[in-house]
1. Work out which structure the value 18.6 belongs to, where Kirkwood radius over Cα pairs in Å was derived from one of P, Q.
2. Compute FRET efficiency 1/(1 + (r/R0)^6) of positions 69 and 173 (r between Cβ atoms, R0 = 41 Å, to 0.05) for each of P, Q and report the one that scores greatest.
3. Comparing structures P, Q by percent of Cα pairs over 17 Å apart, for residues 101-156 alone, which one has the largest value?
4. Given a value of 30, 19, 16 for Cα extents along the principal axes in Å, for residues 45-84 alone, calculated from one of P, Q, which structure does it belong to?
5. helix-only ellipticity at 222 nm (-39500 (n - 2.57) for each DSSP H run of 4 or more, over all residues; to 500) was computed and gave -14000; which structure, P, Q, did it come from?
6. Assign the value 15.1, 38, calculated as Rg and Dmax of the Cα atoms in Å, for residues 77-124 alone, to the correct structure from P, Q.
7. Given that relative contact order in percent (Cα under 8 Å, 6 or more apart), derived from a single structure, equals 21, which label among P, Q identifies that structure?
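Values in this text are rule-based calculations from the coordinates and carry no lab data. Because the structure is a prediction, the values reported are computed rather than measured. Cβ atoms are built from the backbone, for glycine too; each structure is taken alone.
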Structure P
Amino acid sequence: MFTGIIEAVGRIERIEPRNGDWRLTVSTGKLDMSDVAIGDSIATSGVCLTAIELGSDHYVADVSAETLAVTTFRDKTVGTPVNLEKALRLQDRLGGHLVSGHVDGIGVVKAITPEARSWRYQIEAPVALARYIAAKGSITLDGISLTVNHVDGTLFDVNIVPHTRQETTMQFLQVGDRVNLEVDLIARYLERLLTGPMEDEQGGSDDRLKILLAERGFV
């Protein structure tokens, strides 16, 4: 698990195609690698990767064909900057929100508009993900925990303050770029609870959860 609070911006140093998948070497920039062990997870632009080799300033990870198919890694080349975050420890502060590092879909940057000292980014999400995105809810964009400001169909806006822009890959994004999206975990599980089959201990229908949520104004 991760929090979506980016710890460093690294760069892809090497890409080795291997029978349909990739082996990546990623330079870690200012990321503290002193407590990272082989087998640990590192979120790389929102994708949970497992470190299989380590150095003081880099790590190596395998990227499966499935990950290449459902994330923006296919767009990346040697030198591409990536957001980095080490896995969450139980004693850490949860500064963002709970992030799994499992990408749900790919969004497209539609507009970047300066607002005072900040920037408003408009992102188009896949139709299948749009129902999980709510104004003032959380979303992960290339591994960054962000608050959704506005939603209009498949389009949503996020506001990027100067610190976030400076310390993440948001500074490099341009209109038309693709980004990894992970929707809020709660939204996904809530939908499953509401739409999936629910049975009581005798195997009959159990609508108590739906009734409770309706009483509290959630549905």
Structure Q
Amino acid sequence: MRDTVIFDFGGVVTSSPFEAFNRMERERGLPHDLVRQINATDPDSNAWALFERAEIDAAGFDSKFAEEARALGHELRGEDVLALLSGDIRPRMVHALDWLKTNGYRLGCITNNVPAGEGAGMSRSAEKAAKVAEVMARFDHVIESSKIGIRKPDPRIYELMLTTLGKQPAQCVYLDDLGINCKPAAALGMHAIKVTGEAQALYALADALGVERGTF
């Protein structure tokens, strides 16, 4: 029986930062998905990977990301990208968290984040950080890559969540907006859902849990 739901945060509970990246790229005349391309180059050792494991600080990320953008022929500072990381909270996702908690499900959150901004959601204001903290309080356990030095898709981060919650993979549903992060969860035996939008994710979650669509 699936009685546990593990969420990614950015792009699942909040709107995707990639939407904000694409807007910035359009406004600056940069290639579409340039940020995604930079992120995908040397994915275990690039600026993002190092920052999400807290192996460099914000200043180091700013300069290293700029170097990686310049290597592709473009000018883009890391700081300009960090300013776009904190998405907007999705109300229906919060309602789903409340419904799941009320109905006895265990809730986890695994987020790749960086030691920048305020709180787990990397917010740029204290007010937004407080709203994110209210949502985070709904989870039984939260794992932040920047605090433990391990980031998705490293299987160890999923195994750590399973151990902490005391659950087997078959008991869990996992939601993430990146397919590369869904694959290790599925390989472990979780029911993985790649999130492309709020309604799609909630319908898929309802199906996975065997409850009526529209429940949350």
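1. This figure was derived from P.
2. Structure P comes out on top.
3. By percent of Cα pairs over 17 Å apart, for residues 101-156 alone, the leading structure of P, Q is Q.
4. The read-out comes from structure P.
5. Label of the originating structure: Q.
6. Value 15.1, 38 for Rg and Dmax of the Cα atoms in Å, for residues 77-124 alone corresponds to P out of P, Q.
7. Comparing all candidates, it corresponds to P.
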